[in-house]
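J.: Some structures are shown below for you to check.
Please treat every number below as a calculation from the coordinates, not as lab data. Worth saying up front: this structure is predicted, and the values here are computed from it rather than measured. Cβ atoms are built from the backbone, for glycine too; each structure is taken alone.
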Structure I
Amino acid sequence: MGYRNIFIEGNCKLSVKNSCIIIKNQEEYSIPVEDINAIIIDNNMCNLTTYLIDTLTKNNILLYVCNEKHLPTSIVLNTNSYCRQLKRIKQQFNIAKSLQKQIWQTIIKQKIVNQSKCIKLLRIDGYKNLEELSLCVKSGDNTNVESYAAAIYFKLLYGSHFTRRSDSIINSALNYGYAIIRGMIARSLVSYGFETSIGIFHHNELNNFNLADDLIECFRPLVDLYISTMIPESADVLSSQIKKEIFNVTNQYVLIGNKKYNIQNAIDYMVMSLTNTFNSGENNLVLPEIIPLTEYNFI
């Protein structure tokens, strides 16, 4: 899998030639297909060839398309990468309720652990309260510890007046980062034959990515940590430069077991463990633990 993330905000034409992506506006740029991890297009005047889209999907390269608010809202995925997709979908429909609840308990517990680590890494008092809350998560999180922890967490992170519904640069940045990770999870799920609309906990009929929204929960605190350290206090708008920097959240490490993995490898590892869970009927889900920010080294 490639390592380069390409952010496009100008009016240009994208095509393919000699196994390279060609980006042409006033000048022409050529990037080997094998080097590319993902592309974000933040301009509705760009032209793409169908051969380009076909090449991207065949090489499992994520293509994000932004809306008029400059947030990634569309993702192009390869839907033909798994040979027994019907078998996987049947597993998703037939999963035992008890196993669903165990999986969700595992996800929420690790999410709160990662929230605690985020607060601790930012040297903010109060992380121990979140550590203690993570131990209170029951099967299916039927006492809604997740919601209680979130209320504490975001106030510690951004102040007592902060809400996730407000129109602020912080929320715009968080949503941007979440959308990028969500797309990466969706790509991995599709490659393992999962139907992304069939979730473990999320079941919104208007959401095509319920399962990705289940699995993203443990990665949200990583985005929160990244955003908290890279947005200048003076910033009041989500500029192109900030969005480019947010895109680089994909080059961070997380911990699984005692090993460090870059985000995409960690996502693939997590989805593979979800596959093992569905195949065995036992909760074998493996989730990431956030660590101090360290950009992935490609050398």
Structure II
Amino acid sequence: MPENMLVRKKETALFLIDSYNDLGYQVYNVGGNDLAAGLEFVKKAEKIAKFNFISANIVDSISSHLLFKPYKIIKSGNKKFGIIGITSKPKYNVSGVKITEPLYALNKYLPELKKRSDYIIVLAAINNIDEAKIINSKTSIDFLLCASTYRFSKTLDFANSMYIARCGNIGKYIGVISMNIIKEGLLLENVSKINNQLSYTEKRLKSYVKDMGDKTYDEYYADRPSILNVIHSLQRHEKELKKQKEKIVNALDYELVRLDNKIKDDPYMWKKVNEHKAVLRKMGIKTKSIK
């Protein structure tokens, strides 16, 4: 890697950690690719962070001692969330570092984490092979949140008693998981698939509204029965979905947010980005213009 490119990547990585501080990050799972610039640099970034770096399977290559805390427990409302981090092995070796098998690391720390948590969340910078191993092992976790994969989830998947979400590997999407616990003792119910279908149905119905004016669907499409049949089918489906949603007590939802021009820029963060780019330019490093 050219020297100025390495410098740019390092400076940008430190800038991101500083930005995560402003965004209120609570925990960060160290992935294998984060070690590309070496362990010493990651430790430098960790000192800047106002949140915990975690990893249950990144260890010292000689002593086999963990190089980061394996997990972090965060309390929200009256619930405790045990958040544990794992990563797959990168394609390169990192001096002084060994990455143990992700599933082995999970099984090592889950017993103690279960005793201290209401829900267990696995932050997983893993490849498809390691993901499949964890899912098929039926390991007792609540949420498997996958990074380092090209795939992304529009709804929460459910397999072997665990919910699975993926946000892709290019930073184009953010996944938001929310739970609304109304009655203790009842299980969470996944409402994300219903909401996704509702959103699709509503968009389809809105697509038929154009140029209708004050007319109803039946009036406007009276001479086009095939279209009217589609509309009626969509309306029935929408009604049924809303009935299903109303029956859910403890709702678990997931939204995949696309980071595009519809997302309003925060002036403070935008100013920080421009300041960072100015620093890079002073160092003789070219930056791309962002509008």
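J.: Of structures I, II, which gives -0.40 when log10 I(q)/I(0) by the Debye sum over Cα atoms at q = 0.10 Å⁻¹, for residues 128-279 alone is computed from the coordinates? Intermediate values should be presented prior to the final figure.
T.: Values: I: -0.40; II: -0.58.
The read-out was computed on structure I.
J.: Right, something else. When distance in nm of label points 7 Å out along Cα→Cβ at positions 24 and 56 is compared over structures I, II, which one is greatest?
T.: When distance in nm of label points 7 Å out along Cα→Cβ at positions 24 and 56 is computed for each of I, II, structure II gives the biggest number.
J.: Continuing with this model, one more query. For percent of Cα pairs over 23 Å apart, find whichever of I, II sits highest and give me its label.
T.: Working: I: 57; II: 65.
By percent of Cα pairs over 23 Å apart, the leading structure of I, II is II.
J.: Ranked on FRET efficiency 1/(1 + (r/R0)^6) of positions 96 and 256 (r between Cβ atoms, R0 = 25 Å, to 0.05), which label among I, II comes first with the largest value? Walk me through the numbers before you get to the answer.
T.: On the way: I: 0.45; II: 0.10.
For this comparison of FRET efficiency 1/(1 + (r/R0)^6) of positions 96 and 256 (r between Cβ atoms, R0 = 25 Å, to 0.05), the top structure is I.
J.: To test your reading of the models, identify which of I, II gives 6.7 for distance in nm of label points 7 Å out along Cα→Cβ at positions 40 and 208 when calculated. Let's see the in-between values first.
T.: Values: I: 2.0; II: 6.7.
Corresponding structure: II.
J.: Oh, and also: Work out which structure the value 3.8 belongs to, where distance in nm of label points 7 Å out along Cα→Cβ at positions 144 and 272 was derived from one of I, II. Mind dumping the intermediate values first?
T.: Numbers: I: 3.8; II: 3.3.
Derived from the structure labelled I.
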